[in-house]
Structure I
Amino acid sequence: MKQGKRWLTVVVFAIAMAWLESAVVFYLRTLSNRIEPYQAEPLPPVAGLAAVELVREAATLIMLFTIGMLAGKSWRSRWGYAAIAFGVWDIFYYVFLKVITHWPNSLLDWDILFLLPLPWWGPVIAPVLIALLMIVWGTLASQWEHQFERSFRTEWKAWLLNFIGMALALYVFMEDAIRVAKRGEDALRMMLPSHFNWPLFIIALVLMAAPIVYCGRQIRQRRPPMQMEPSPTT
């Protein structure tokens, strides 16, 4: 299968998986009367639900990683396709949730993004921006993989910046949960964030974009120069 068809296959899979995710979240939030998560007691206790939900989230990540492993030929392209799958899945999850539940009302609505290892809170636009970065890098890494060095050693600085950005973003998402974690599970269930650290998150986004900048430079430098056609002699 050609690279373009592989890319399209991964995207279609991720879109279908996004509908499945939206449907599951719709069921869960309807049963708990929490279509809009930002309300009093956002994580009501339901016997056995927390453990099952945590495993489901882990299984989702495994599935997205697996499709990347199946689609790619090299480790770079495999991670690239996995990033594409995750990004497309995350964006279309909100698209389909809007179709099914008419929520979110805007990209600035608060959402519970993840539960591992602590609840992640953030406006909808925050994970969408990260998802866009993942799609861009994944596309560069998978469609132009022949343009890069075989070893990651030449780009370790870009990935170091990326990992620092990821750590900062995770801290922003879990900042409130970290603050109340010592109070126990009930405090985490009842917590509602009141402020999103946009300056720190923007710094995190810039750092996470470092591999995209590196890939863009590599592709541009290795692109063969344009051949000038000889002018006709008179």
Structure II
Amino acid sequence: MDFSNKTVIITGGAKGIGRCMVEEFRKAGAKVAVIDLDRSEPACDLYFCGDIAREEDLKSFADLVIKNFKKVDCLINNACLSRKGILSGCSYEDFNYVLRVGISAPYYLTSLLLPYFGEGAAIVNISSTRAFMSQGDTESYTAAKGGITALTHALALSLAGRVRVNSIAPGWIDTTESEWSEEDHKQHPVGRIGKPMDIARMAMYLCSDDSSFITGENITVDGGMTKQMIYHKDLGWSYQQGD
């Protein structure tokens, strides 16, 4: 895909899935602006070290983007984190911090940039399969991902005719290049754990004109894991009661 003369904004672009997207969009010719708390700056055209939970940082970042690039073609709201949940004593402050990063920041950044979106612009929000399935003690992250998924279809209708808005729900994506067991791979119907490139490719597709008939959708990219029915002693699975 060709993103020459396009401006792409990626939150949380310093590591993992975000960094992979930065690299791939730049290879495709895009000018890429990144905001992240991490100081391990990726190769990009504009890097702002800041906290997207802070209104002032979002305003400063948006001002820099407009000053340098004049317009925005793609916004990818990727940044999020977990501060666990109710079993770990996740505090009111911690819970709301995760929601500010995962939901409030994408909404507000979209609002700040709205007058500057170019023709055919697209927003891609990075959700998670945690938006519709969980493990215990994950409430902060799960709530944020459920929220960004709902925000996606709301924005898609509000911005109809101006900006297409979609989300991606990754499953297990290995961002560490670790060694995993054969069982870890084979529990996925496709036979492997996901890679950051799997999400980067989908983000690029949703930002391209090839997806011009898609808006308001959440697309799951998880190797089929959420489609696998699990029964006790089926396919080698067995249920064991926790302590």
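Set I, II, criterion relative contact order in percent (Cα under 8 Å, 6 or more apart): the highest-scoring structure is I.
Calculating FRET efficiency 1/(1 + (r/R0)^6) of positions 35 and 187 (r between Cβ atoms, R0 = 35 Å, to 0.05) for structures I, II picks out I as the one with the greatest value.
FRET efficiency 1/(1 + (r/R0)^6) of positions 19 and 75 (r between Cβ atoms, R0 = 35 Å, to 0.05) computed as 1.00: which structure among I, II? Source structure: II. With distance in nm of label points 7 Å out along Cα→Cβ at positions 155 and 195 coming out at 3.7, pick the structure among I, II it was computed from. Only structure I yields this read-out. Out of I, II, which structure matches 4.3 when distance in nm of label points 7 Å out along Cα→Cβ at positions 51 and 139 is calculated? Only structure I yields this read-out. Matching task: 0.95 is the computed value of FRET efficiency 1/(1 + (r/R0)^6) of positions 43 and 179 (r between Cβ atoms, R0 = 25 Å, to 0.05). Pick the structure from I, II. This figure was derived from I. Can you say which of I, II returns -22500 when helix-only ellipticity at 222 nm (-39500 (n - 2.57) for each DSSP H run of 4 or more, over all residues; to 500) is computed? Here the read-out was taken from I. To which of I, II does the computed value 136 (volume of the Cα convex hull per residue in Å³) belong? It was calculated from structure II.
FYI, it's all coordinate maths here, none of it is from the lab. No experiment lies behind these values; they were computed from the predicted model shown. Cβ atoms are built from the backbone, for glycine too; each structure is taken alone.
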